[in-house]
1. Given a computed value of -11000 for helix-only ellipticity at 222 nm (-39500 (n - 2.57) for each DSSP H run of 4 or more, over all residues; to 500), which structure among P, Q does it belong to?
2. Tell me which structure, out of P, Q, gives 19.6, 66 once Rg and Dmax of the Cα atoms in Å is calculated.
3. Quick check: 31 is what I get for relative contact order in percent (Cα under 8 Å, 6 or more apart), calculated from one of P, Q. Which structure matches?
4. Supply the structure label, taken from P, Q, corresponding to distance in nm of label points 7 Å out along Cα→Cβ at positions 45 and 125 with the calculated value 1.4.
Structure P
């Protein structure tokens, strides 16, 4: 899948430990490496509490800096405030072209919007329960369950690829794919896979073929069974079979 990211971009990776799982960290950082260079990696939480214990071994392994934030009041998340303040400090430093916000918390919606207003890119990572406003506030949003390392997830993912019938019955998906092909096609109806993927990412910022059980966009489109695929020297091209 074409992503259009700048591989040399300097990125600030900020992780909300209370709303992210250590099981996803390896895949998460690998995905971020496709976007750019993680110049800063910080994770926020109250490290005196036992619930963050599973994170501690990952911090040394992946060189992530833990930021301690005590919970001053029960029921209030001071971690969010610390992460937001740090993000703004990093933004004003002018050293970063993009931010990776790892959380499923809607409290970061305004932060994402503010960073984008400053001309920086925002890449969100969170669980599928992430509120829509936060997802929409990011340039791209990737659901972290595609990175999960637990055995249960591995088994589930083995069954995940959807059938052609299921894919065709997904109205939102079909509308997105057909609109992308139509918008980027030439006079003969053929569209390059790269432009198709770019259009889909801009139209639905949380689109990812892995959400449907496929590693590549070409695999997903082929599985639908309603598009002709032509592999040429210059790349892969697709065409809606309804177009003659």
Structure Q
């Protein structure tokens, strides 16, 4: 039996010109996570990470803290664990959304400044993307996205079946697909679950006889022990 530790990246830079980098809070979250793993005696036999900067930096920081004084562990690059590219999806699906729901026009000016306004609009766009009824040439469909994530999770666990503990540093959408595989969720249920995945949270699955089973979801003990509510972030 293999245990798969799926870890979301630290807080990214929402509203910045480069979203795909850790904020100062994201860097701190990643350090706290690595120290927590070390203090609890957690040991990974191999680690994987997507190719996005926020994912890579989270893995590098957390694994550096975990491996202080011991053999260093470097995460292997795996593009299957990349998050969907939300900006082209917004660009492609927003115009028709604004036609169908004109009340959303007042949200538009603040979507990259106000997290709540962004989520209001983004949730509606994601529902359209997940439905598959608004496919746009050149944009990864939801079915293509979940297909590559599923293939990557199965391939990695099959390839490393002699490794008892595998870490995967990734993003919230990927974690929701893993939950869908373990719990048999619908596409829309899985996407809604993604909204609850917090930065540097840990989801643990075991993989046995070709099936993923959930052990725990969205664990945040490492941050909760800090007793600093500002460390509990979603984006």
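1. P
2. P
3. Source structure: Q.
4. Derived from the structure labelled P.
Read the figures in this text as sums done on the coordinates, not as results from a lab. Since the model is a prediction, treat every value here as computed from it, not as a measurement. Cβ atoms are built from the backbone, for glycine too; each structure is taken alone.
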